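Below: a set of structures, written as structure tokens.
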Structure P
């Protein structure tokens with residue numbers, strides 16, 4: 001962007017803040033403080049973010065920082081389209097609630113009414129469980145990853161349904177706990193199709209995007225589908241001095257796959273006040289926090305997190321897919337929202353959105369800034385234990401999972417137990433990265449960088465017979481010695 005164009009973008013934003021009365025020094029200071037949040041993304045050749053701030057139903061500041069396409073030198077603007085990853089979940093939840101209003105389903109329905117492929121685990125799983133991440137279903141994206149499927153591969157609804165249907169157990173009894181699971185929201189997309197006769201892409205377009213004039217928004221459900229004005233996405237390389245393209249070819253929707261701009265996102269955000277789509281009862285239901293069987297209230301509603309930041313109530317959801325990152329942050333009582341969409345994996349739009357809120361709501365925040373950055377807690381790292389140099393070999397060999405249709409080859413290198421390869425059901429090695437298994441307990445090993453934990457089992461003679469694998473959103477996968 002030329003200096004002339006950069007200046008024009010700032011003036012447009014300041015005009016939105018000030019209206020017809022001109023730009024005051026305080027307003028200019030606010031705009032400069034907002035721009036400073038994204039200053040690191042304005043260096044030559046960098047991917048970046050689009051940001052827009054709305055108050056009282058109007059956009060008061062918006063701007064693009066960095067490049068939408070490095071190869072072509074295309075700049076990011078507030079109309080640039082990004083894959084918003086899990087920020088899409090609120091649109092899936094909205095589609096389900098709209099179908100309920102139309103009398104085509106109930107969130108109290110057992111999912112087997114629409115999904116006979118899913119095994120009977122001895123406990124009823126309802127649509128409501130899927131909406132609140134309380135179903136206990138293992139996360140299918142984690143399952144794909146554990147099976148060696150790369151995000152560069154093309155995967156379809158049938159592929160996702162098949163791997164979910166192969167699971168022989170749940171993470172927990174439905175309604176007894178909360179664990180984020182993309183399986184639930186993917187399955188909601190299938191329920192939309194089977195209950196309405198339309199794909200989620202079609203249903204959301206007709207019932208949400210078109211009524212709200214979100215002309216740049218679509219559920220992208222084909223990897224060859226063209227999306228006008230779409231940003232490419234990137235991973236940082238070499239300490240941020242170079243970048244690698246990271247755009248997924250997965251075709252599933254529901255848990256993600258909405259492509260939109262910050263301007264369109266804020267049209268949707270305003271619907272939480274106007275109720276133009278859905279009405280008042282719809283707005284209350286989609287933002288109502290879920291509850292566990294024991295009555296505990298969650299900080300998660302239907303596709304939305306709810307909480308408190310510096311004494312102000314907020315509703316938000318982030319997204320992460322390939323090199324795309326997204327955040328939509330709303331403060332309902334202030335009628336104030338920030339949309340931040342990025343095409344750089346390290347951009348951290350959640351942190352930036354909170355910093356923008358700090359700038360624009362500085363006089364309304366009731367508590368000091370937190371000493372730690374906004375975000376979810378990191379996984380606790382267990383202490384290592386010593387393992388006799390001759391014992392690692394007992395855990396080596398080939399181990400088969402029927403749930404993943406994959407075989408893990410464990411070997412010993414320099415006295416350390418290593419995951420050497422993952423061979424999928426087609427006989428091809430889909431992952432050959434060497435991952436070190438760190439001993440953390442009796443028959444227990446962690447792979448820290450992947451968040452994996454292996455707990456080995458023994459047969460009646462004491463020989464290692466297999467292991468159970470925990471991987472964050474997927475627990476208890478059984479592998480048997482092949």
Structure Q
């Protein structure tokens with residue numbers, strides 16, 4: 001029998017250290033060897049409203065931008081991979097601050113709570129990534145919550161799971177939880193969503209709802225203050241002011257879906273940070289007192305970062321009734337949704353709109369647009385949010401139509417891009433939204449300049465998230481196969 005040779009423990013330690021030094025190692029599925037890529041030649045829109053850099057050069061190391069400037073001004077690390085983007089335009093990826101993801105079964109054109117799975121939510125984040133969206137906040141998400149009577153809904157924690165993941169080829173996901181509303185006065189549309197929010201009818205219930213809500217660490221607390229044109233009751237001032245007070249005790253911001261001028265004044269005085277949709281609508285407009293409240297709050301530094309997602313996409317789409325808008329035939333839309341759905345949900349209804357309905361749609365869009373611009377002039381930050389959720393609301397494609405709606409009511413293409421990139425990323429608290437050193441390397445390569453025509457954001461050549469190119473070919477093939485299967 002051969003003698004057993006026992007290695008010295010010191011020798012084993014030295015051997016392990018040597019192997020670790022020479023072997024490319026991985027942790028959490030990520031290659032830890034440094035990967036450096038230099039992109040040259042593109043027109044670069046940084047996302048902060050500054051003039052574009054012509055013939056730009058920027059360096060990506062692993063998942064971050066490390067150097068950005070004009071071509072030839074950077075020190076290129078040895079061994080860097082070179083990518084020539086001459087003739088292209090680069091802009092940061094967008095962030096969607098107001099979405100209702102997870103419920104849609106896109107291939108079938110249906111919705112239900114059963115579809116709210118990890119797989120389906122990731123599919124929605126992949127659709128966003130395909131369209132150049134790097135991050136999104138889900139609102140009214142299906143999550144376990146208190147029923148306010150000692151029980152719980154037991155709806156699971158899928159949004160919290162996905163929030164913790166960095167999924168290659170998918171937008172980052174953040175959640176604003178389930179929301180709070182008077183019973184039946186929360187999310188509208190399909191029944192799968194209408195009972196998700198905390199149903200509160202007293203000040204005590206409102207406070208208890210917030211106390212349970214904050215445990216999920218939401219991006220913000222969403223409340224609805226809307227009687228749905230008199231069909232339901234809505235949160236009273238005492239209730240929504242109690243929600244604000246309780247939320248701010250926990251240092252959690254509040255965003256509101258509101259309609260009337262009277263409520264908007266009380267909510268603004270109470271410190272609401274976010275406005276999901278135009279704050280005053282339904283025939284009312286902001287008066288001098290309303291605008292003064294905004295300015296005074298900003299002047300005294302009382303929660304001065306006030307923001308709004310106008311979400312006027314469908315209102316803008318309706319203004320084009322009686323025609324066949326070019327976006328109906330856009331290849332980007334065809335990649336995402338079956339043509340039958342496109343025609344049934346928008347093509348045919350737009351064609352059938354009466355002249356009276358078209359004129360009303362144009363007047364309503366113009367009025368709401370003027371309201372947005374008034375609030376913007378007073379200091380409210382405009383950011384992008386699609387209100388995606390219903391089957392008529394196209395995940396990913398609506399982010400581009402959102403930009404077009406902003407420009408249609410008076411913002412410049414440059415201002416709309418800032419709203420969708422830097423400013424929206426700030427609200428979502430994601431390290432994205434700008435092409436600058438230290439940010440995540442999230443960017444879109446376009447075949448045309450969106451500063452000349454905002455619809456050029458739809459002319460996507462490539463999308464990069466965290467330094468990696470999104471495999472758009474594979475995603476497109478997956479969705480086409482799912483659509484074919486649903487059609488059979």
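Just so it is clear, none of the values below were taken in a lab; they were calculated from the coordinates. What you see is a predicted model, and the numbers here were worked out from it, not measured in a lab. Cβ atoms are built from the backbone, for glycine too; each structure is taken alone.
What the table below lists for this structure:
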quantity	calculated
For helix-only ellipticity at 222 nm (-39500 (n - 2.57) for each DSSP H run of 4 or more, over all residues; to 500) computed as -10500, the structure of P, Q it came from	Q
Given 4.2 for distance in nm of label points 7 Å out along Cα→Cβ at positions 293 and 453, calculated: source structure among P, Q	Q
Among P, Q, which structure scores highest (criterion: mean count of other Cβ atoms within 10 Å over residues 253-260)	P
Computed 3.2 for distance in nm of label points 7 Å out along Cα→Cβ at positions 85 and 189 - originating structure among P, Q	Q
